[in-house]
Structure P
């Protein structure tokens, strides 16, 4: 072996021992007769000292530069009193170097690795192999590895079998566009890259494997955000003969064990709230419970007011009027309120009404708002009592279609919580349960809120008569306002699955073409089963304290789903296209 130790393995118990390090020159400092090299390897940093007592190695140290690859042999010694570096694991010692070999030189880098420099994400991703040398990024990948090891160990110990499922598969309705792969041997036909292993893991349950897991690559061709990538990783779990309560309890135990063993943290109890409750109280199906602000319905007090914006919404069953109290918010300057008004407009809100409570004892005269003159004092007092408003508070109002109010005030709640540092704790996990089975589209049709293989909480007959109000046996785990994972009990009876397909306007012919294999499997003794899939990238992002999943992935894509390092996607040779039976049309300039 070229090296005897990694940098992080060096400590004061090794005082006087000869060691050999291999790595990169992270930083070089020349103090005249003494040269200090900070050597960086996969695990950390170590300080190596060269003096003129060893002329040859001192001369070599004089000409090395940042990011040279070197091999160093020397003797461990304690650092002088007051010279210890508490920021690195080897900070109590240094290495007196007497052999230095340059294994490879390095040109000047396009950006500095010594400390974070704002060079732009495009440049960082173009030179990702250099960006990954930065200790803060490398630390994230180390954390990711520890997380996957912990999860694998936990699932292995609980009898789960790691099974790989196909990457080239059939396009299925998972809620996003598929990435298609043309077939050379089947002209005009395409494989699809899996959006999840959903159907395969259900088939494994039918096959009797009982407890399955996989850390699986998944692919979705969708618009990107900070927590989305075209290819991502799922911790995929499926099990038979457990109900939703048992699956939630087990996976909750898995996440608690992960946080305790990897971060040394004890997560609090996971409260369970229904979809209806979280939408009413927080305007979101993934609420951040660290923020102690809640939405309160007040439409019943505004049905007969002169203010048309309120009365119109209050009398429309598809609309909502909600109030959001911000304690101490009466001191907000007008400019900040205008900024928040502009912010909610992103979500379709046409404005942001508010009332500042200066002194409630003075009645309407103690309130500051352009809308109070339009609301009877008795109704105002009922509203303020309902939201718990006291002197010094501000109450914001949203009145519009329920979807707009939920999204606008839900987002405002989050922004206020972070802007004003209202978070009450560091970690707030929870479960959201009792999701609707379907969501209504603008054209009056319905689509599956999760996926069409989710079991409803009723019979096929009840499902058909209560389409809009039917509930599913689905559940989501949420942490700090981020959906960590979602799952459900699956449909295991053929007639129920066919009923759901029918309600989604998938006719018999299409059912057989797209899902014939599943329907066949369900008629041959499919057990009750269910599962859950966690987003590994999001989980690591939260545990690492990062703002984007790109910071915890080795080679992520850009916001436009491109790999700027490999220059992918790329143009394909015409001969290859012919073999794949593909002809590219000329794209009009208007497109």
Structure Q
């Protein structure tokens, strides 16, 4: 029953709704204990040959009235209790989704997508059943047992009642043994379901890679192993869960045997009438459902308990990014200063960035180059406030970026990575994702800046062309350019292109960079690239290696230094020359 205590906050908020529902449920249970008593009286009339037409009509009229009352009350508790359960699911779903939106990068590195989806679907459904079926069975079975036992004492005989309920404590002992095992089994089931969901989600996303590398059979075998393991867990759940029904059956059968033997003796001794024995039999029959309902109740409660603990463990995770609700909300253009003495990722002592010192004037463009793993993207992640735990400070427009409201700060940044996510809708909606009400003319304007407009106009439905799941119908270069247009449409104070031109050809790259230079003369632009041609016109170029800046300057100065930048530039220039020569030869 601890799950009800854990959900006390919700029942307290919605006490009126549940009070009405439980009152209606109580009236329904109360209406059920009257017919057995009336049937007993009716039986005595028949046995004593005293049944009259007027008595029969009154008897049927009272039964009809009780039926109508029961129907009205059933409708009442259904609408209130089920509505309350739906409200609980909506409340928890919103809180969990909001929590997902607030969490930082380490959170998504710790939890896999399939696991998060399992929490948001399977676990929340199990909790929702506690607030509907759990409340129903808990109160209904308890009220039924109490009302029936009281009726048996008042309308039949207290001694027969005491004998009939004598086996029930054995049921309680059995339940106390079953419940902890049921909870452990359900926890294992939920965890197994999360792993299976995560495997399926990962396989669907990586289907192209799986098939290309010929790993379909291996992936199927791995999934089959997880499925087999889940079947074993489900079998364990079923074995533990199935222990209750036979136990309840044995207890109720024993009660019936005692009732028949001793009840018959009481009738022969004229302690009770035949009508009372009939009523007692009906009352004892009404105890059957509550007994089995208790078994279902434990099932629902233990599932809900395991799921609630899993969800709360997830909700207890705290983001390392602390958003100040009273922070600055206005962000203008200005100077960017980055001074980071050191930074290492959480739970990893290795220093990734060391002695980073960057000063970028208003409206200037910064170029970042360096080998893979040199720290370029890590520095950009700090600028995006994915991590705040660094030794140093990053200032923009005269304020530390941690002094801004997170929502205001991030909305002033346009970020485009090498691999971008596109939504399963048309091109126009993908570009205008930040503000669906943006006029089509603005959408077309930024598409032209991203050198995408001509491509779009050649498509059958132009800007209304569906891109498919994650932009599958577009080429890699087109996907990148859609993402660039999506970033530009917010007119960001800081535009970050993190190797975002890697999939476009040299001519398109040059066209995009020229457009950006003309459009963003008063705004900050940061370009991280593996191709030197992407940063050649930057106001300042930094070369990263092993988390440090080893070279800085403009293109001509860096080429003259004959360092990493110059060597890379000459190698890429030579490669482009041979590529052009081979292409021309064809």
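Summary of computed values
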| read-out | value |
| --- | --- |
| Which entry (P, Q) yields the derived value 16.0 for Kirkwood radius over Cα pairs in Å, for residues 272-327 alone | Q |
| Structure responsible for 4.9, with distance in nm of label points 7 Å out along Cα→Cβ at positions 8 and 408 calculated and labels P, Q on offer | P |
| With mean count of other Cβ atoms within 10 Å over residues 104-111 derived as 11.0, matching label from P, Q | P |
| Computed 2.5 for distance in nm of label points 7 Å out along Cα→Cβ at positions 488 and 520 - originating structure among P, Q | P |
| Source structure (of P, Q) for helix-only ellipticity at 222 nm (-39500 (n - 2.57) for each DSSP H run of 4 or more, over all residues; to 500), computed value -20500 | Q |
| Ranking P, Q by Kirkwood radius over Cα pairs in Å, the structure that comes out highest | Q |
| Distance in nm of label points 7 Å out along Cα→Cβ at positions 232 and 568 - highest-scoring structure of P, Q | Q |
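A short reminder: the numbers here are calculations on the coordinates, not readings from a lab. Quantities reported herein were computed from a predicted structural model and do not represent experimental measurements. Cβ atoms are built from the backbone, for glycine too; each structure is taken alone.
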